[in-house]
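Heads up, there are several structures right after this.
Derivation of every value follows stated rules applied to the coordinates shown; laboratory data play no part. Just so you know, these numbers come straight off a predicted model, no measurement behind them. Cβ atoms are built from the backbone, for glycine too; each structure is taken alone.
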Structure P
Amino acid sequence: MTPAKRHAISVNLDKCTGCVHCLTACPTQAIRIRDGKARVIDRQCIDCGECIRHCPRDAIESHTTSFSDLQRFAYKVAIPATALYGQFGNSVLPYEILYALRKIGFDHVYDLSAICELYIAAVEEFLTEHAQPRPVIASTCPVVVRLIQRRFPTLSGLIVPFEPPREIGAKILRSTLPAALKLKPEDIGIIHITPCPAKLVSINHPATMKKSYLDGAVSIRDIYPPILDILRKKDDTAIMRHLFPDSSMSGLGIGWSISGGETRSLPKFRTVAVSGVQDTIHVLDQVESGLLRDVDYLECMVCPDGCVGGPLSIENRFLAKSRILHLAKKAGDKSVIDRSEIRTMYRENFLSFQHPVEPQPSAPLDADPAEAIRKAGLREKILQRLPGKNCGFCGAPDCATLADDIVRGLADIRNCPMTWKETP
């Protein structure tokens, strides 16, 4: 994926049969069926991956960083999402997975669990200092951020103003590695290992900074086979433990890859954790209506059960969740971070957004307010003529969306086969 491309998802037209599975699954009405093939509307897509999850033909493809792209860096660093720890058998421990990443070509591997704990400690400081407004919404899921920008723009100001752990970890490395290695910053590639296509979009086009501290994102699907090959050999166990001691990993941070991982670390506050697209939309609807003002912190993850349910994961999410819970329990709840250091980073704005999340609401029906009002009335009249079946035969996800497309000049009422009898 080139930096100019704003999405990590595309349709393989050779595989697409024009079924409506992706159409009905998309939470932002970003897909249409035209000429028997699915088409993605760029301005509405949030790269959530629901279309990938629901396509029965594997026709929806995700574009992430390839291994060949990494060869341009003299020194390569991997920052794996903690969801990676749940992708292998119960006998496989995190230090073995991190060591395997070293063996397949990364010069350095950075465990993110402690940074997850660091993030939530900063959130605790923020909630203590800022009594209102409520609820504060987590910034960790890039799809939730984009969903809020487009579908719930009035909630943009409620997003906690901290970069997610993957960016914080990369920023720490950017501030230390060049001098330590005597390398130019551009010679060091920092790569996120991700279960989610939206992470690459957030790297290429970050919502809250001029430029990401990360250089790319490799999917768990792509990196799983070579890691598995290394794990099967079970060699160098002593070296593995020396490089990645269990004592340095945060049980609280490991648990972040499942829904409720963040809120578990905020016992002093009233929190709510929600996962899955439809439940997330439902809760954000309630926030927009002012119904959750007594909640301090809202953790939203678009993938079911959290990052372990990401569309670029390999393992059954229920098994992955079970393994993460086992690993988090094994690591324990003992903190591995220095609270005084976190307070310093917080005060110095090291963790903060460079600029707020900007709302990106849907384009109005017309730039002229009077004409927009006229078109809105026309849209209602068209909707009354449509059957209300929401069947998808027209190529739009529902009748309301078809009416909107017609008014915008993107479709015709004859797209609906149930209106043919009344159409000359």
Structure Q
Amino acid sequence: MGVVSPIGVGIKAFEEAMKGMKSGISHISELEELGFGCQIGGVPNLELSEDLKYLYANELQGASMMIIYACLAGLQAWRNAGFMVEGRASTFVDIDTGAIIGTGIGASDIFAKIVRQTDLKQTRKLRSTIIEHSMTSGPSANLSKLLGLGNQLLGVSSACASGSDAILMGYQRIRAGFAKRMLVGGAECYSPYGWAGFDAMRVTTRKYNDNPTQGSRPMTGNSSGFVPGSGSGVLVLEDYDSAQSRGAQILCELKGGWSNSGGQRNDGSMTAPTSRGVIACIRKALLESNTNVNEIDYVSGHLSSTFADANEISNISQALGRSGDSFPYINSLKSLIGHCIGATGAIESIAAILQMKGGYIHGTLNLKETHSRIAKVLDTRKAPRDTIVVQGINSVLKLSFAFGDSNVALIFKVLDDE
């Protein structure tokens, strides 16, 4: 796994901050100058690392930060999986490995700063690399360039479910026998042009510009909208026999998952998930992965700090048939990093795997008082306010919901032979 997030770049820094409940949300002066209602967000702090120098040396200077984030996370994941980054001088092409990276907004930073400010009557002033630095498939295409990947390359977009959809699609490709390995995940850049639409919709919080770390408040009764974020998470999925034969460190098993839509009918809309669709998605993921409802020990919720949080908890309870003290542990990473749109499902999957492996559940920041509707469904101890030690987290349900009434449910599990 590899991660570029508002709370840390690299797995070690990311996990330390997550476990310590360190917020990565800060005030952004540019948003204040532009008169945004929400002037806070989560943006990774990149230092001029050797990997960043490597990207710049490989014609990525000036690329969208969506691509930069994804390539940095992808290089981390590749090395952490036990592979070498051989460089472009190598002639080897790995036909067994591909990449599927999701994004919700794409390269809004490039279109805003370069394309928009160019007189289209003088397009020759645009860089010759403008397309490869901004296309939706840029993250996967550039990872292929850096690593010599010769299997399927794909950029996917399903709004806030993009990262989780990419993981599920990579799983399906390996299971079908079309690849041995897939780099999968999501990436999202910071750009006022990308965030402006959410500000116009008033779905981002406007109450905490002076107290940024208090802005993201999942599962509370006083949440006032989500906090936007940016970054990338990339995982290396691999066929079990292939990983075992090369002596790889296997973190867990991706048992399966499901993706669907509620059809924007009944209680659903373009911006709110349909309860029937969510419940069906969870149940189909359980069926497809041969997982019993009582096997789920922990749910990594979508829980974005909006009115939909209470509906989400209710839907999970109905799908699993569990409530009160039988409800699984649940938390929201968005309380620490904000809502990273197309990257959120991948970053949160990495966080879920780290917690499963580490035997703990990080607390949900700012959860001083649980929403009254949520408190009626679950024992509030199952939504911890502080990081707690929990032994025996064997199965994790990761949920992502998105504009378009799109849903994704993934199930990760500790290997049976561990």
For mean count of other Cβ atoms within 10 Å over residues 76-83, the calculated result is 18.8, so let me know which of P, Q that is. Q
Using helix-only ellipticity at 222 nm (-39500 (n - 2.57) for each DSSP H run of 4 or more, over all residues; to 500) as the calculated read-out, with -11000 as its value, let me know the right label among P, Q. P
Read-out distance in nm of label points 7 Å out along Cα→Cβ at positions 132 and 340, computed value 3.6, structure in P, Q: P
The highest value of distance in nm of label points 7 Å out along Cα→Cβ at positions 36 and 356 among the shown structures P, Q is in P
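Which structure, out of P, Q, was distance in nm of label points 7 Å out along Cα→Cβ at positions 92 and 268 derived from, given a value of 3.9?
Of the options listed, only P reproduces it.
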